[in-house]
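S.K.: As structure tokens, here come the structures.
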Structure P
């Protein structure tokens, strides 16, 4: 009876009335499958999701937290990570202390500054002192100097942290400023060259990933001849662009925002230089699929609730996966709505491709059932052999699916599984990729075979997803967070 009541109280509905669950029945898995999509949630919601997982399993939660922050191998979630650290500093400082040294490794040095006013403040200062001693004599100093807070910054919070850190280090204001200045010169920070108007010293082929994207207009305004030359060389393959820490949506979002801008302005904000840069950055994105192959199709939620960043993320991830797909659906993805579309990616550069995609009739309903039915009915009508059925579906969405046509009490995916089996097919392995967890519900619980639950904006998780087949959400999560990359995380 206990389990029956637990199941009953775990029942939920999506914002559009479909059957779902309040939890995966593992709060650690809830953290893993939703934490990467919590950018629109408030601070209390974030701390609640983390603390509930921590109560279930400290070690798995800490590994998940570092995975969520991991800039290169995880999801790069900064705000979620920092709020969770501050919560942990107040409630279990000893565990955080054991992992304090890992924060700059998986994130950035400035992830530590929010801890300066917690019970771990002195320990943070000790780590900074130790690294400063190393950096002063190192030919290749760390990025600590770049992220140390300045007392003369425009941000009030940065000024505050700068004062706290300076005083804790025992420096005078003059010594602190000189320390930061010396370190930043040796680190070769592009912002220093820009602020001092030394544009001729900017080495464009060595720019950090995001700097190349953010400052492109400034480079063009202040250093047009050299910047044009760099872009021309880039087009000819004579130089390189860094994109190691860029995410697909950061490029695609610039293009989609430009397309939206054109609806209310006759001018085109994208320049030929922008197009050159975006194409080079898109081509230089890390390839997390490589030579791996699978028979899969991406389904991107393009409904009204996805407008803004979530839609940019869904389209960009769909493009990223489809272009690297080595199966029958290479360069194709499906949008799901009341009228699903099979979208072909076509164009001679990334801007053309995104522009062509944006012409499709998106922003309708979240009718995943209709899209699955199209796949099944097409197979039935054409007598498709069972062996040729799609093996895996990547469903990139906010998970707010429309109610099943058979009724509000019917679980869409169980209903579709029955229909697939009755027609002689297996329901494809389902990967639910949450990019906007604005409500707390999940499509399946932890032990569902052939289902994976993931969240976030980064495609890095594909290196694990490409191997996933008949695993459960929980077993597959363990494969990710218990990998060698997070072996140092401890409790």
Structure Q
């Protein structure tokens, strides 16, 4: 993730609005994204379409990539670039932790890179870019034959939900997520075992374990206060567990008073108890994600809400015997609507191809190469994250964190949640809602105050005609 300050983020949002990047189309059906539509992406370099070149790449056209240099690093992309160059022209790879700052001027000038890894805290607002016609449709990529199995389309080789995460209406797809992330509560299994503790399956048990940890001089929790969206990795799936997936759907749909549902109040009150009882590591509210992760791997806190990229991102500070593990958010109690095994997992690490890129077809072809089992397996081995290609992790030696994440998906069965508010309304979520959650976890707002503030934020966004709305 990036390291931009709150002021910097809000300045960037204002700049994006000044460019007119503000509209959000509605979502379409999965089948519409994976089939039909115009397979010609307009301008840019073009070659002859053949069985071996189904996207019509100009073999002499260079390709420019801009990669987010975050938790996954850039080596996996450089490996794919080397493979692409064996068949096509030279690939130039640039990297940054501040995608929007680096590229928004070029996007506005009509001179963007061919492929952008639109990730991190400064990721560009994809719905806004779509509203300006600045992104290429990826339907040709999805309809193209898989390099692994030409009898299948690329879309047919992807994990469930991967294509959906690229849907933003208009019967087209505009982003491809190459990773598959599992969100939850992360901890050292060794630390629990050494102290005779078990991972808590209910919130009362969570508080009990945190109380024991406090006696032993260990904080129960830490988190990143600079990027409080990480708190959502615990809170959002727990809201779904307590009240059912329909509560999250109501939030996504801007239904009246959705944030005032009893399950939302209960989950915020539960998390606030961590602060009120002194179970949160002091300083967490002011730390970046990497700082909180380091405190955690140093054994100063038991639990941290995070995603499955953390195993790679924190590898330099993680002891060899740490036994990094992830589990679902605990249930509130036995009356919850969904079982303990319920998790939030979805495709992530998005890539986009600008519509005005000089080599759109080459950009799509590069992504087709990334979505092979060989490339996806290389990604998993290198960065300890699942890829969005089905079965690409099979036969690999995996770390304890990723192994536990796969175990969670197996145990979940059909009990998966996919809250869309964070990616349907990224500005509302990342610039407003999550900072209220952060204030609550620092004791600057009560759970009741937080609920009221967030509901007001949602009400204001619902009335804002410049924000087009999604519906489940």
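No value in this document is a laboratory result; all are computed from the given coordinates. Only a predicted model underlies this, so the values are computations on that prediction, with no experimental measurement involved. Cβ atoms are built from the backbone, for glycine too; each structure is taken alone.
S.K.: With relative contact order in percent (Cα under 8 Å, 6 or more apart) coming out at 21, pick the structure among P, Q it was computed from.
M.R.: It must be structure P, since only it matches.
S.K.: Which structure, out of P, Q, was distance in nm of label points 7 Å out along Cα→Cβ at positions 291 and 395 derived from, given a value of 3.4?
M.R.: Working through the options, I get structure P.
S.K.: Continuing with the same structure: Suppose you compute distance in nm of label points 7 Å out along Cα→Cβ at positions 75 and 179 for every structure in P, Q: which one lands on 1.5?
M.R.: Working: P: 3.6; Q: 1.5.
Of the structures listed, the value fits Q.
S.K.: Right, next: Comparing mean count of other Cβ atoms within 10 Å over residues 83-90 across P, Q, which structure shows the greatest value?
M.R.: P
S.K.: Taking distance in nm of label points 7 Å out along Cα→Cβ at positions 323 and 347 as the quantity of interest, name the structure among P, Q where it is greatest.
M.R.: Values: P: 1.0; Q: 3.5.
When distance in nm of label points 7 Å out along Cα→Cβ at positions 323 and 347 is calculated for P, Q, structure Q comes out on top.
S.K.: Ok, one more. 20.3 is what came out when mean projected area of the Cα convex hull in nm² was calculated for one structure; which of P, Q is it?
M.R.: Only one of P, Q returns 20.3 for mean projected area of the Cα convex hull in nm², namely Q.
S.K.: Suppose mean count of other Cβ atoms within 10 Å over residues 115-122 works out to 16.4; of P, Q, which structure was it derived from? Show your work: numbers first, answer last.
M.R.: Working: P: 16.4; Q: 24.8.
Source structure for this number: P.
S.K.: One of P, Q was used to compute helix-only ellipticity at 222 nm (-39500 (n - 2.57) for each DSSP H run of 4 or more, over all residues; to 500), and the answer was -14500. Which one was it?
M.R.: This figure was derived from P.
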